[in-house]
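Read through the structures below before going on.
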Structure P
Amino acid sequence: MSHPKYILKSTADEKFHFNLTAKNGQVILSSQTYTSKSNAVNGIISVQINSSYEDHFVKGMSTNGQHYFNLKANNGQVIGTSEMYTTKEARDNGIESVKENGYTREIEDKTLMDVNE
């Protein structure tokens, strides 16, 4: 079994995003795309801070009936979005997993690998 971590990646158009993974390696939260690496790192710090606040999680339902959630910062900006879940219970378990794992300080920086691939 692995441990929770943030995986920081770059895109082909030189932008950045991150995923938070749980202890089992599953992605539990994905960020928006940022124009700079430093902004993406600031997004990670924001998740570390805000993931402990229940009222920062906003539950939603997609047009096809799938459940998801967003994690918002104090200013109301979305800093991360979950995957789609088939049930409310699964979505709520996802929220609990972000609350449990969001504190992690481990960041796997794959931006250099992505650039060279």
Structure Q
Amino acid sequence: MYSQIHTVTVTTDADGDGSGRTPPIRGRILEIVYAKTDYDNGVEFAITTATTSRGVWSEAAVNASTSRQPRAACHGTDGAALHYNDESDEPVVDAIAGGGEEVSIVVASGGNAKSGTFYVIEG
């Protein structure tokens, strides 16, 4: 399996909002690393697949560089959520498939003309 890093720098406008996109993701979204440059504390992220709007990472009140390894719940052929065993409420999860879609990164409350960089790692 290969992995690739897509770098997206998002600069905000006067309202503190900004957006950016990766190239199409053909593998699975393994991790997203946020590297704070100078966004205001309390910045908000909404990261989704661009075409189908599947949630990848949504978080408010972010104050420092961080990373997330987003996962989605898995389902059986009957549509029911899968669990690791009959006695567990712990869901089976897997990395989110990119499906050839771009990843959309939307930033709010970042401050006027501020920036941050997102590294989307696919594999």
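Of note:
- Structures P, Q were compared on distance in nm of label points 7 Å out along Cα→Cβ at positions 3 and 27, and the highest value belongs to P.
- Ranking P, Q by distance in nm of label points 7 Å out along Cα→Cβ at positions 11 and 83, the structure that comes out highest: Q
- Structure responsible for 30, with percent of Cα pairs over 25 Å apart calculated and labels P, Q on offer: Q
- For distance in nm of label points 7 Å out along Cα→Cβ at positions 43 and 75 computed as 1.5, the structure of P, Q it came from: P
- Answer label among P, Q for the case where distance in nm of label points 7 Å out along Cα→Cβ at positions 35 and 107, calculated from the coordinates, equals 1.9: P
- With helix-only ellipticity at 222 nm (-39500 (n - 2.57) for each DSSP H run of 4 or more, over all residues; to 500) derived as -9000, matching label from P, Q: P
- Computed 49 for relative contact order in percent (Cα under 8 Å, 6 or more apart) - originating structure among P, Q: Q
Every number in this text was worked out from the coordinates using simple rules, so none of it is lab data. These numbers were taken from a predicted model, which means no experiment stands behind them. Cβ atoms are built from the backbone, for glycine too; each structure is taken alone.
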